[in-house]
Structure 1
Amino acid sequence: MARETEDKFVVRMPLGLRDQLKQKAAHNHRSANSEIVYRLERSNELEEELARANRMVDELFAKNQRLQAELAAANTPQVAEA
């Protein structure tokens, strides 16, 4: 993609964040811009993974509740009808 057609976005960063970002970028052998793009893309991926994990937790919790109810019903003494 030609540089003229790429989107540009100005970000005001809290004090010290730019330096942290530059250090992380250097550590990861990326430019500061590439580090920002990587982290934004990764945050979207992690958000989706977290949503899937939360759905799974909800499903497992519901299944646990059902199994506990079944176990309680199985352990409840039956009253003989006369």
Structure 2
Amino acid sequence: MKNILIEGLGWVGAVLLLAGFALTSYGVLEGVSFEFQLLNLLGSGLLAIYTYIKKAYPNTVLNIIWIVISVIAIFNIFI
């Protein structure tokens, strides 16, 4: 059961990141929109957890940086 939950985190994170990328690429979302940044934040957050558990540390660092960028972008949207 634990493995299913862990794999689910990875899949949901990947889907969220891909959804944000696709929706922005096709003009549905703007790259500076809150929705796009939220998809990035949630997707990279889930993938950071997943990659840490899987000991894929380079990917964990990448996703943590992605989180920081998303948080800064969301902060700038509301300033």
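Here, each number is a calculation from the coordinates, and none is a lab measurement. Owing to the predicted nature of the structure, the values given are computational and were not obtained by experimental measurement. Cβ atoms are built from the backbone, for glycine too; each structure is taken alone.
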Notebook entry, point to check: Taking helix-only ellipticity at 222 nm (-39500 (n - 2.57) for each DSSP H run of 4 or more, over all residues; to 500) from the coordinates of each of 1, 2, which one would give -28500?
Noted result: 2
Next item on the list: Out of 1, 2, choose the structure whose coordinates give FRET efficiency 1/(1 + (r/R0)^6) of positions 23 and 47 (r between Cβ atoms, R0 = 25 Å, to 0.05) equal to 0.90 when calculated.
Entry: 2
Check: Of structures 1, 2, which gives 2.6 when distance in nm of label points 7 Å out along Cα→Cβ at positions 15 and 71 is computed from the coordinates?
Finding: 2
Check: Given a computed value of 26.3, 89 for Rg and Dmax of the Cα atoms in Å, which structure among 1, 2 does it belong to?
Finding: 1
Note to self: On distance in nm of label points 7 Å out along Cα→Cβ at positions 7 and 31, which of the structures labelled 1, 2 is highest?
What the structure shows: 2
